[in-house]
1. Among the shown structures 1, 2, from which was the value 12.4 of mean count of other Cβ atoms within 10 Å over residues 36-43 calculated?
2. Quick check: -17000 is what I get for helix-only ellipticity at 222 nm (-39500 (n - 2.57) for each DSSP H run of 4 or more, over all residues; to 500), calculated from one of 1, 2. Which structure matches?
3. Using the calculated result 4.0 for distance in nm of label points 7 Å out along Cα→Cβ at positions 68 and 84, pick out the matching structure from 1, 2.
Structure 1
Amino acid sequence: MHDPLAWAPIAHLIGLEIQPPAEEGKSEVYLTLDKNHHNPMGLVHGGVISLLADAAMGIAFGRTLFNQYGFATIELKTNFVRPIKSGRLLARAQVVQRGLRIGFVECRITDVRERLIATASCTCSVT
């Protein structure tokens, strides 16, 4: 099954690994970290973690739409729980509420030891 949400150029640039759809309104996205994801202090840049969350939540929301509709993130909030330098992250996102025009999505990002790295939420608008 071709997942058009997995083919965004940014996904390839950053190195996102988007898993096939398991359920409507859910997603799993992996990111293997390297020094290219670091900030000047040698930790993964918060923007990379926010990007991972935004991608996972957008994919979860996009999977609830018919192909003729698009969407946009209109609000994004990320809470950073623990810094990370290397390893592999998993972002799991789930649509919490979906209306005709607006949806609310949540995400948890964990490392391979299932330690919480960040949480995020967003509001999406159907276009």
Structure 2
Amino acid sequence: MRVVLDSSGWIELLAGSDRAALFEPALHAEEVLIPAIVRYEVGRYAFLHRGAEGRELALSALSKFELVPIDAEVADSAAELAHNHKLAMADALVYAVAKIANAELWTQDSHFENLNGVCYFRKG
């Protein structure tokens, strides 16, 4: 199985939060894909909350998995998905990577709640 873990899941895992256990099984998938936009979001979050050293640790953890760049195919697919599902740019890019790779998207972002191919964990 292929998995795309979105930024919210990575942040829970890297913070060791109570919700991290929800996302840990994704790390044991055959293939874990990291959309470039997720690397950006996690790096930015870690820098804001943990400084440069925290950012480097977070990016080091993500580097163990396959980085998926934003190329023309991803961008074009994301534009269509954003329109069809009313997704913001970053969410559409993450979902496009999952759809193109035939991967399951793991998230707790409510924008993805009812979309196909999504493993959604409701907050609350």
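1. Source structure for this number: 1.
2. Source structure: 2.
3. Label of the originating structure: 1.
Read-outs: derived from the displayed coordinates by stated rules, not from any lab. Keep in mind it's a predicted model, so treat the numbers as computed, not measured. Cβ atoms are built from the backbone, for glycine too; each structure is taken alone.
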